[in-house]
Every structure is written in structure tokens, then in C-alpha cells.
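Novice: Have a look at these structures, which come just after this line.
Read-outs: derived from the displayed coordinates by stated rules, not from any lab. Small disclaimer: the values here were computed from a predicted structure and weren't measured. Cβ atoms are built from the backbone, for glycine too; each structure is taken alone.
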Structure 1
Amino acid sequence: MNTNTPCPKLAFAALRGGSGKTIVSLGLTRALLNRGKNVAVFKKGPDYIDAAWLSRAADRPCYNLDTFLMGQNDVIRSFVRRSGNADISVIEGNRGLYDGMDTKGTFSTAELALMLGAPVVLVVDCTKVTRTMAAMICGCRDLDPRVNIAGVILNRVAGNRHRKILKSSIEEYSRIPVLGAIPRLKKDPLPMRHLGLTPTDEYSGPDEALNLLAQIVEDHIDIDKLMDTAGQSIAEIPEFEHAQGTEYAGRHAKNITLGVLRDASFQFYYPENIEALEQAGARVVFLNAVNDCRLPELHAMYIGGGFPETQAHLLSSNKDFMAGLRKLIEAGLPVYAECGGLMYLGRNILWKGNSFRMLDVINWDFVLNKKPVGHGYSILKFHRDSPFFKQGDRIQGHEFHYSQPVPTGDRQKGHFCCKVSRGHGFDGTTDGFCYKNVLGLYTHIHALGNRKWARSMVDAATRFKNMIFEQPDIP
């Protein structure tokens, strides 16, 4: 192991979710981009939506950092590789600074900041509080003195008097500088929905919103002091051997085309997952299930998560696309589908009193509930073979879905292949529904934590391609 020279970096954290760290992270990123800076962006945890907004703000991919999904070594490798050419790295935390899976804060933002040697800036919601905020900041400082809480940004400040009392109290008692104060805004500058932010692909005018956030940060936060703070890293980052090598070792594939549905319906993809498929030898082509009429020659397909319910009418209306995909699936096309992709494979999506016909490959309806059905990290164990994993395999991921699967008919086409060790899946005990060469499951996985996935996708695609050559009548 050698060491990497610390790069300027900041981790934005909070006392709880909804305090404003996303506003600050996005606004600072876009403000620095507008100043000509190259900003590397990272999202702590498995979140897709915040990551997509950060990517838009920085005009470069955002990478998730999550030790549950990928392990500590891979988190460090990913961070070192993605931040090497940047002027600063912005890391947006999730939930409260010390919130994790247990009382020790395992997988918390604090743990990640320590791992990366990143100074922490706390963004705090100051609604109806003054001096007590100093006590909360002191508590965060003292709970784990190893964590370098290097600054505080006040959010939802009522006025000048409120700001002065907060700033004086926090700096006097905690000795931590206040680096900015965002006033209470008349209108939420970010579009919200039931899972948090509205995805960029479904929002009209994301750049206008980001430039508004950049102006808010320019007006109310000392960006120069934040940049100085970013340069004061508390430790060098371990850069493990082979950090510059290939992340996903795979067999060389010849002329394998792998389709990925990416549109307003299906938008939840980690960049590393696409990279893993390419490094395993596949040529990735992006398809639009709403607008495309015909499918190109494909040897496998990856359908990620998203919000098919919001586009259900358009998906259901694109009958030619669905007919072509359904025919390929019946002919044996390997398909890996996560959450929203799983819903697309079903018979109907039922949402807001309406029913929308989907692919009808598996005979399940998916009913959207008002509250989450499954939410959090998940662990699945395969009790029988599937097209991409074998009996005895174990995968770790996460799930966040409002849909409830309901079987249709008396006889199921297909079978379950997974037992749920952690999470909910279909019913709290099972996940991973197989039909022919299709595997649909609620769990989202990250390629860094499940390295055989990309290889198995390409292997399945290769088998299907060879089968097509033997049966030339299949389109």
C-alpha cells in the first residue's frame, strides 16, 4: 500500500435528513463550476436521485460511496480514481452525521469522512432555535472527536438578529466557524416528490434550478473559506495497490451488444455498473422504452429502476417496442431487471386508480402504495440457479419501492430463486423472480460489490448470441 496526496475535499453532513445539505452541495458545486473549477462529486449512500442532480451540477458523473454496497477498499479506490483530476471534491452525506445501521454508526457519513480524511461541514436547520443549536453542534463535535467538524452553515435563518445569535452562540461554545447563513426561502428551490427530489429527467429546467442554488450560495456562503477548509485534509488517503488497474476483470467478448433502457421511466443506474459491462466486453446501447419503436440486434438487456408509474401511459402505448422485446424474451433474451424494471416485466401497473398494461412477461401486477413497502439495505441468498447467479451466491444491495406485487392467475410462469436475509423483496422472505432467461428483483446492486454480475451478464449474452446463429429465424 502507498499513499495518495490529499486532494481538497469537503463532506457535507447534517443533524438529520431534510436540513439543507443537498441545497448547499448542489449550489456550491454549480457555483464552483461557474467559476471555472473542476468539481468531483460523490454521494454517500445508495441514492440515485441526489447523485443525478450532483452530476448535472458538476457536468461530470457523480459516484456513490457506500461501504455496505462495496466495502471500504473499493470506496477508497473509487474516490482516489474519480477525484484525481479535480480542483475540489464535494461529498454529500445522507441523513444525520452519525446515523448508520446500528448504535456504533456503522456505514455513517462520519465513518466515510474519517475513511477519506475529509473535513465535515454541518448544514443545520435553524427553524425555531437559537442558542440550543450550539449545544447540538457541541454534541456532534464531542461524540467522536476524531471527526473533523470544520465548519457550520446555517439554513432557514429567520433574519439578521436570528443569524447573529446563532453565529455567536455556535462559535463561542463549539469553537467551530460559521461559514454561511441561508435565509428562510419563500419557495423551495428544488422540486420535491415522495422519494425526495424529482429526478432531473422528469424536471423541466434543472439547470435554471441549479443556477438559482448557485446564486444563493454565492450570496450567503463564504466560498473562499470553504475552499480553504477543503484543503485542510486531516489525513492522507490510503491508495491500495492496483488502484489504477481494471476494476472489473472479465472475459473478452466478441461483438456482444447489451441494451440498457434509459429514459424518464428507467433512470437508476450507477455509472460503475455501465462501466463494468463495458469492461467485461459488452457494447452498451441505450434505448428509450417510451419513444423507440424498434429494437436493434441485442444479446442481453439491463432494465434499471426508476418511476415507470409516472410514465405508465406512455410505456403502455408503445406497443411495437413492447411486442419486439416480448418476442426476444420468449426466444431467450437474457434480461436483468431491478425494481422499476421488474414492474415493467409484469402484467399491469396499478397507480392512482388506473391500470396500465406492461410487458406481461411475468404474471404479476404491481400496485403502487402511498407508503414504502421496502426501504433500506438488503441481502439476498440464491437457493437455486438463475440466469446470472448460481445457487449459493449471495448479493448485497438496497431497495426502496412503493409497489406491492400481486400474482395474477392460478398458475405462475416462472419461479423465485432468492431468499431474503435482510430487506423485504416481494413479500419479506423471497425475491428474484425468474422466467426463462429473465431475472427480476427489487434489490439494486452495485457492480463494485458484486463483481461477477457483469461477467455473468456478458456470458449470458454470448450464449444467447450463439443460439441465435443456430436459429436464424429468430429476429
Structure 2
Amino acid sequence: MTKVTTRKEMTQGDVKSILIKLSWPIILGMIIQSSFNLVDTYFVGKLGHDALAAMSVAFPVIFITMALASGIGVGVNSLVSRKLGAKDKKGASNVSKHAYILMLIIYILIFIFAFTFLEKLYIRIGATENILNLVMQYSKTYFAGSFFLFFTFITNNILRAEGNTKTPMKIMIVAGLINAILDPIFIFGFGFIPAMGVRGASLATVISRILASIYLFYTLFLKENKFDFKYFKLDLSIIKEIFKIGIPATLNQVFISITLATMNIILAKSGEVTLAAFGLMMRLESFIFMPLSGLVVGVTTMVGQNFGAKKYKRIDKVVSESTKFGMIFIFMIAITILLFGENILGIFSDNYEVVLMGNAFFKMILFGYFTLPFTFVSGGAMQGMGNGIYSLVLQFLRTIFLVIPLSILFILVLKLEINYIMLPFLIANFIGLFISLIWYYKGSWRKKVLIN
């Protein structure tokens, strides 16, 4: 049986050591999860910059689905953690059951939307005639299999809320390896399997998630019989509480997706090379931030348990130690990009123009990465306490209110060089840090919670 981090450890043990114990499997698991897109990008890049540009256009829409799955998972994690911190195991189990019902409803709605409006949506956000067919090939397969994305995200977050972070890690590692093996087979063909191009990349990801879901279902529903729906009764207040955290967490990511889609529209006139460079840089960025995102999940879980146990003063300690870990990580990433940026980008694209432009984008935004650890961690802490509005408002200010208008101003109005498309992101990161520092340490919510 996998050893879990107990409630007693999270609410009474040494914060630094427990945070490491809780977070490292989450971090590793999320890196593997993110590798799905990265491995897809590597092999699709071998098909040419048109295929890479198609993935760039598809990414913001697919990202919304991932955001919704992640957001609901965060909501479930927060609520289950607080229930367990308050020693309410029955309540925690009931939350999990509601999450699965919610998951099924959301998947049905996504499926209907994807196969009704998807093509028109892609045309509106920058899909040119040259790449539209490729975009649709990749996306339709992905959305058809998105049920398994939701199932793995929600189940993994339930396990993490219980202190079991190693099982999700192991499942993600195996799924990531399966995806990496299937990608070249389905994309380029092998034996009796025909070459499927970009559709093959999407199919490999779906199959790997199906296998992960089968294992999770067998272990939790059949072997351990953890979720018995025999006496299930719908409680809309639980759905409401999941949405209270899950929807703001989802909208945080949706704002990013809207921003990326807007960037695609702005950059579309500059050609497929520019679209490919921006999309590649963004995919790599989403990958390198996975450790920070994994740390935030650990923060949400640990803060949720301490909040449920009314150990309010430990929350600041969790935020402080987590921010230090985040800063160390960002420093290592910055050094790596400065020294090996072109080499890393060159792995994923044979087009030197794409590599040079992508590296220029990275260097423009690099210093702003140091603002993110506290912004991310404080948001995760607030989610753990059941306050999802904090991150939502901050993300709205950073993306919709700052990045989009500034991008339009710099590129379309002032006609600055295309490299300056990253300058709005840099400005938004620093303003976001300033706001999050004031909100976390001086906000009115603090008097209601931490001082009591």
C-alpha cells in the first residue's frame, strides 16, 4: 500500500520537510503530464512548421478543456482537504462522488460543443486555410477522448487531498511513457499502422489517458471499493462549493487561453513561422512551469488541511517556505534558458527562424519569471482556504486587463518589432506580484482568518 502524508503530519509536522514530501511526487507527476504536449510538439515539429503552427492555433482551445479539468480538480482537492482536516471522512467521500457526477455532465457538454462549433471557432482565432484541416484533425480526436482527461485529473486530486501523492505520480509516469512510445508510431506509421500525422499525436495522448483511467478505476472502484454510490444523494451545496473554487481556478486558465488566442490573431499576419515560434515558446513555458504548478498543488492540499484543522498560523509558514523553493527553481530555469535556449528550441523545430524567434521571446520575458513564485503560491494558499476569487481577479488583471490591450498597443498601433509581443507579459508579471503581495499580507480577508 502506498504510504500517505497523514493529517497529523500536515498539521503538526515540520513544514519544510512535509512540503517536500508532499510536493515532489506531484511535481514529477505534473512534469510527466505536461510532457504529453511536449512530446507531441517534438514529433509534430518533424512534419514541418505548418503542422507546428496548427498545434499553436489548437492549443488555446484545448487548453480551456485542460483548464476546466484542472479547475474542477483544484475545487475537489480544496474541499476534500478541508473535510479531512476537520476529520470528516464521510463528507470527503461524498465530495468525491459529486465530482464524478459533475465530470460526466461536463464531458457531454464539451463533446457537443467540440463537434458543432469547433471549426468556426478556429477560423475566428487565426486558423488560415493552409492549416485549418490539420488543426481539426488534431483537435477532434483530443476532444473525443477528453472524458479520460477529466477522470484522471479529478481522481489524482482526490488522492492528493488524502495525502497520497505517489500513486498519481506513478500513473502519470507510465502514461507519459506510453504516450512517448505511441507518438512516433501513430504520427509516422509503423508496420500495419498507417501514418496519421497530427491526428496520430492526439490519438497517442488519448490512448495513454485511457489506460491510466482503467488502472485508476480498477484500483479505486473495484479493488478498494472506495466509492460506493449505493446510498448516494445529490447535494447541490457540494456542487456549489466545488464550483466556488473550481470555476475561478478554471477561469484563471481560460484567461490565459483567451490571451494566447488573441496573440495568435495578432501574430497571424506575420506568417506561420511567427505563429510556430510563439506556440513553441508557450508550450515549453507551460512545461517548465510544471514544477511550480506542482508545488502549488502541494500548497493547496497542505493549507486546506491546516485550515480545516484551524491551524491558521501555519499557513504563512507554508507560503514562505514554498516561495523559497519556487525562487530556487526559477533561478535554475533562468540559467538554463540563458545558456541553452537555442539548443532546447532546436530539439523541437528544424526551422532556424522559428528557433531564433522563440529564443528572442524567451529572453524578453525571462526576468519576469522571478515574480511568479509568490504569485502562484499565494494563489494556491487562498484556494486551499476556499477563496478562489483572489486568483481569479489577479489573473484577469494580468491577462485580459493588461496583456491584451498592451499587445494591441505595442504591435498593432505603435508597430513595434514582433519580439516586443512579450513585453506586455513582462509588465503584467511585475504588476501581478505587487498586487498579490498587498492582497495576501494586507487584505481584509487576513483579519477574518489568520489573526483569529
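Novice: Which structure, out of 1, 2, was helix-only ellipticity at 222 nm (-39500 (n - 2.57) for each DSSP H run of 4 or more, over all residues; to 500) derived from, given a value of -9500?
Specialist: 1
Novice: For the read-out mean count of other Cβ atoms within 10 Å over residues 352-359, a value of 14.5 was computed from one structure; give its label from 1, 2. Let's see the in-between values first.
Specialist: Values: 1: 14.5; 2: 19.9.
Derived from 1, not from the others.
Novice: If you rank structures 1, 2 by distance in nm of label points 7 Å out along Cα→Cβ at positions 96 and 208, which sits at the top with the largest value?
Specialist: On the way: 1: 3.8; 2: 2.6.
Largest calculated value belongs to 1.
Novice: Supply the structure label, taken from 1, 2, corresponding to relative contact order in percent (Cα under 8 Å, 6 or more apart) with the calculated value 14. Mind showing how you got there, number by number?
Specialist: Numbers: 1: 14; 2: 26.
Considering all the candidates, the number was obtained from 1.
Novice: Now for a different question. Can you rank 1, 2 by mean projected area of the Cα convex hull in nm² and just name the one with the largest value?
Specialist: Values: 1: 23.0; 2: 21.0.
Structure 1 gives the largest value of mean projected area of the Cα convex hull in nm² among 1, 2.
Novice: One of 1, 2 was used to compute P(r) over Cα pairs in 10 Å bins from 0, in percent, for residues 224-343 alone, and the result was 12, 34, 24, 14, 12, 4, 0. Which label is that? Before the final figure, lay out each step's value.
Specialist: On the way: 1: 12, 34, 24, 14, 12, 4, 0; 2: 10, 24, 30, 21, 12, 3.
Matching structure: 1.
Novice: Using distance in nm of label points 7 Å out along Cα→Cβ at positions 128 and 272 for the comparison, can you identify which of 1, 2 gives the largest number?
Specialist: 1
Novice: Of the structures 1, 2, report the one carrying the highest value of FRET efficiency 1/(1 + (r/R0)^6) of positions 288 and 416 (r between Cβ atoms, R0 = 25 Å, to 0.05).
Specialist: On the way: 1: 0.25; 2: 0.45.
For this comparison of FRET efficiency 1/(1 + (r/R0)^6) of positions 288 and 416 (r between Cβ atoms, R0 = 25 Å, to 0.05), the top structure is 2.
Novice: Assign the value 6.7, calculated as distance in nm of label points 7 Å out along Cα→Cβ at positions 168 and 408, to the correct structure from 1, 2.
Specialist: On the way: 1: 6.7; 2: 3.7.
It must be structure 1, since only it matches.
Novice: Who wins on percent of Cα pairs over 21 Å apart, for residues 104-279 alone among 1, 2, i.e. which is largest? Spell out each step's value before the answer.
Specialist: Working: 1: 66; 2: 62.
Checked 1, 2; max of percent of Cα pairs over 21 Å apart, for residues 104-279 alone sits with 1.
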